[in-house]
Each structure stands twice: as structure tokens, then as C-alpha cells.
Structure 1
Amino acid sequence: MKKQEIKKLSKDEILKNIDKFKKDLFNFRFQKMNSQVTNPAQISETRKKIARLKTILKGKINA
């Protein structure tokens, strides 16, 4: 997700996306423990997506 795409989302949609990405991250961690990760870069990308969503959400709440 790009910054422009995130800004178009409502607060509820952002929260749903954060939950979805947190579940994905949880699953990636289990895959990593079992040496089943196909693309290890997805873990860091997912963490960055969560951070972007939280940043935009905080800006919308304070505005």
C-alpha cells in the first residue's frame, strides 16, 4: 500500500487493515520458526505497512 492509497481510507478501514497485517505477521513468524518462509522480505514489508497505517491513523485522529 502506498501513502496515497492509505490516505483515501477511512479510520475503520485502516483499523481492519492493521488487524489483517498483524495476523499475517503472526503467521510469518510461525513460518520462520518452522523454516517454511518463502520470501523473508515479506516480514519486514508487513511491519512497514503496519507502521504506515498507524502513522496515517494517528494523523487522522489528531486532525
Structure 2
Amino acid sequence: MKNKLARIKYLPNNFEILEEGDHVICAVSGKKIFLDNLNYWNVELQEPYFSYIEASQKREEISNKN
């Protein structure tokens, strides 16, 4: 399953693989995130983030809209 995009359902403390793959794409940076390294996501938006930096950027973007 090398280089296949996974489809994921993001849960509060975990995620469920809906379609097998080895990575997802960061919603902010567009970087590839291998599932073994997936640690940051937003359950409400169902989006993955490459690191705490992208997660913080998204959180800031959302708070600026409100």
C-alpha cells in the first residue's frame, strides 16, 4: 500500500481508517503525513495537520473569523 492516500474518520482521541492507505495530506500545508506520524487533527472539521504548528495556524485562522 505504498504511496496511497488513506481516507480517515477523525475521532476525539483516535482515528478510524475508512479506506486503506499509508498517508493523508495536511489541510494547511499540503504536506504528506504518514499514518504512523499522524498526531494532530480537528474532529469537527475532519482535517489532519502535519504538526502542532499547522494545527495552531488553523486554530488561529478559525478564531480570527469569529
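Computed from the coordinates by the stated procedures, all read-outs in this text should not be read as laboratory data. Note that the coordinates shown come from a computational prediction; the quantities given were computed from them, not determined experimentally. Cβ atoms are built from the backbone, for glycine too; each structure is taken alone.
Please compute Rg/Rh (Cα atoms, Kirkwood Rh) for structures 1, 2 and give me the label with the greatest value.
Numbers: 1: 1.06; 2: 0.98.
Largest one: structure 1.
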Value -27000, calculated as helix-only ellipticity at 222 nm (-39500 (n - 2.57) for each DSSP H run of 4 or more, over all residues; to 500), assigned to which of 1, 2: 1
Given 1.3 for distance in nm of label points 7 Å out along Cα→Cβ at positions 24 and 48, calculated: source structure among 1, 2: 1
Source structure (of 1, 2) for distance in nm of label points 7 Å out along Cα→Cβ at positions 8 and 40, computed value 1.2: 2
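Looking just at relative contact order in percent (Cα under 8 Å, 6 or more apart), which of the labels 1, 2 belongs to the structure with the highest value? Mind dumping the intermediate values first?
Details: 1: 48; 2: 24.
Of structures 1, 2, the maximum of relative contact order in percent (Cα under 8 Å, 6 or more apart) occurs in 1.
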